[in-house]
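What follows draws every value from the coordinates through simple rules; no lab data is involved. If you're wondering where the values come from, they're calculated on a predicted model, not measured in any experiment. Cβ atoms are built from the backbone, for glycine too; each structure is taken alone.
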Structure I
């Protein structure tokens with residue numbers, strides 16, 4: 001969300017069963033990387049199905065700022081005319097990422113190993129998020145950094161004349177940190193090594209290989225992933241078809257499970273092994289979820305997902321699964337509110353440093369809507385089956401996933417649910433409201449209509 005956008009409260013209410021066939025927006029992680037890697041390649045990359053969210057469009061603007069030519073074509077595709085590694089121009093103004101945490105962290109990695117200066121800014125939410133986890137390894141590579149207290153935005157960097165390849169052990173499970181170091185390593189001579197104790201989503205590794213980078217992945221004696229990247233390759237342009245985002249698909253999946261009589265299909269969803277933890281968890285809770293027409297697209301597995309209303313039961317979600325579904329815990333908490341018994345979710349400390357303190361935001365949202373929960377520093381327990389759910393107004397804290405999750409709550413609750421700002425949803429899922437209206441949901445900017 002742009003930090004100048006006005007809040008738009010939205011209210012959702014119970015209505016008809018959800019029916020139909022839909023397609024959710026393109027995967028955000030692949031969309032970001034398609035623009036970045038296309039900009040670093042020499043020649044034209046074509047991207048079909050790009051997610052046209054504010055986050056991704058901010059990345060497009062950042063790549064344009066250093067010389068890439070990015071245009072939308074009449075058929076809806078995007079072309080990226082890249083400038084090649086080592087040829088980035090210095091941005092003329094500040095680089096504004098709005099609410100895009102992935103975009104700003106990965107771009108810091110790219111810019112940080114080029115001999116250019118850049119200043120990064122963001123909205124109020126992004127300006128609270130920690131950037132030290134990316135800036136610290138960049139400092140080791142020779143990047144000069146000036147940042148606000150706590151390594152937060154606004155932050156200015158200047159890359160070294162020649163970046164140093166490093167060996168870096170990622171201190172927390174974070175695909176963003178891993179990716180930022182690898183992207184910095186692209187323009188460093190020699191081999192940059194990233195050691196990942198807990199595996200995270202590997203879009204960066206797969207896509208770099210597809211663009212022609214010399215990258216390898218192995219396991220060491222401790223079972224940790226060791227990623228080695230040889231710097232300064234000539235990246236080759238690609239044609240990319242972006243599959244549907246599994247994180248976005250999680251919202252209609254949960255909606256179908258909790259709205260009685262619902263039965264619909266979501267087409268062409270990415271089934272990456274590090275992004276389907278939410279599907280595994282919901283099936284364990286008793287969800288009727290079928291993966292149909294599995295196939296390969298651009299080196300990734302995709303499928304159509306059919307979901308039907310189900311009787312859910314509470315479970316303990318394994319803590320080791322958290323890295324594969326960290327963004328989906330808010331909507332999982334909504335599913336848990338309609339499950340029988342307790343759902344215990346450990347290993348959630350990373351939720352504290354997302355677009356908001358998501359753990360606290362989810363707990364407060366549940367409480368104001370009559371759903372019992374227990375929040376600790378890194379766990380959440382939700383007790384399902386409350387007799388009178390809904391009726392509350394949820395503070396979103398400029399967080400798109402909080403807004404969408406509690407709108408899903410409203411379409412299955414006993415009373416309407418309001419979120420204080422639905423404008424933030426454009427960050428990742430700009431067609432959210434229209435898609436749910438197509439399925440038969442009641443979501444309105446006018447609470448009296450929704451009720």
Structure II
């Protein structure tokens with residue numbers, strides 16, 4: 001939770017309780033995104049927070065500079081009312097600090113940190129806790145970049161790996177995981193739920209219990225949850241016992257496909273350890289990135305709600321289509337599904353990501369993708385525009401073919417991120433693209449050429 005407004009270049013003063021209330025009414029996060037943590041009087045009356053485009057900050061006195069560095073380098077403990085002053089934008093910056101405070105509101109987190117990308121948030125968080133000889137326990141599948149980091153780089157640092165599949169109740173997995181871990185130290189457990197790209201769920205509370213059982217003579221493993229698919233609105237891992245929530249802020253938080261960023265929020269002591277490493281390996285975001293994300297937070301609830309509503313219509317249409325073998329969308333989980341109770345417990349809404357398998361493998365999937373006109377063929381997700389991609393050959397192409405098949409990333413699987421367009425237009429685009437499947441359809445470029453010719457006439 002945020003604790004201060006900015007005051008000049010180096011000082012801070014405490015937030016008054018009324019900044020979070022109107023009368024006796026506690027303000028909701030979407031209301032507080034407009035002003036929380038920022039005082040226009042301290043920036044020449046500017047209604048919106050300016051971009052603090054500076055590398056360094058002037059100290060009021062040498063004594064201030066000394067005190068700030070003592071805290072930044074951990075040379076002494078903070079005083080009861082003391083906060084780290086502004087030093088250098090690799091350490092802290094007003095745009096980033098206000099952004100981090102506002103991000104904490106959605107998850108009711110104690111602290112947050114913003115990074116230059118989602119991968120830098122994940123990598124910095126893992127490296128803050130893992131040491132040679134340790135074991136990382138993680139769910140599968142994960143985002144392709146995370147998969148690559150875990151499988152190709154962590155073993156080079158002597159880190160052991162124990163993965164387990166998403167979409168399976170933890171009661172069926174716990175004994176096997178503990179057996180594979182043995183007596184080795186597990187400082188962190190990383191899960192992604194819903195999983196990218198399959199939308200399979202992981203039981204957060206079940207993972208927290210597993211982590212506690214893996215404690216070896218010290219603190220329990222830090223449970224890290226990549227919450228990118230459902231974002232800050234539709235799932236709150238900290239309330240379920242997790243220690244840290246990770247986001248690719250490029251996605252829903254940024255929401256306009258014009259900024260690359262990452263974030264983590266969580267328990268203060270966990271985030272502070274990660275922030276310390278962020279300082280020395282230089283993975284913090286810059287002020288321009290921070291400002292763009294502050295802008296986007298103001299419309300986060302409206303965008304995500306509209307996207308989710310659209311996705312429900314699209315998922316229903318796909319679920320009834322004869323050329324679609326299966327649809328992976330949380331809103332379609334039947335009550336008899338083994339993960340239905342988990343969905344009802346930990347998800348506020350089903351989100352706007354849909355994975356569906358087209359009958360006919362890669363060729364059919366490519367025909368579909370090549371004939372989309374309104375929906376763009378591009379990786380990423382969570383933007384205002386709808387996007388579609390082929391995980392097996394794109395975002396998850398580095399995963400071994402056998403593992404892809406085992407995890408449900410088949411050759412016919414397509415992942416669609418639903419945007420804010422009119423749902424009827426999205427369905428019309430999907431309908432005409434599916435009609436082309438199996439019809440000897442031309443390439444995407446040829447289709448566009450024909451459209452250009454028609455328009456020119």
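Numbers below:
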| quantity | calculated |
| --- | --- |
| Among I, II, which structure scores highest (criterion: distance in nm of label points 7 Å out along Cα→Cβ at positions 227 and 283) | I |
| Origin of the derived value 26.0 (mean count of other Cβ atoms within 10 Å over residues 35-42; candidates I, II) | I |
| Computed 2.4 for distance in nm of label points 7 Å out along Cα→Cβ at positions 123 and 139 - originating structure among I, II | II |
| Which of I, II yields 16.2 [mean count of other Cβ atoms within 10 Å over residues 275-282, calculated] | II |
| Comparison of I, II by relative contact order in percent (Cα under 8 Å, 6 or more apart) - largest value held by | I |
| Origin of the derived value -10500 (helix-only ellipticity at 222 nm (-39500 (n - 2.57) for each DSSP H run of 4 or more, over all residues; to 500); candidates I, II) | II |
| Identity of the structure behind 0.96 (criterion: Rg/Rh (Cα atoms, Kirkwood Rh), calculated), options I, II | I |
| Among I, II, structure where distance in nm of label points 7 Å out along Cα→Cβ at positions 187 and 379 as derived comes to 4.6 | I |
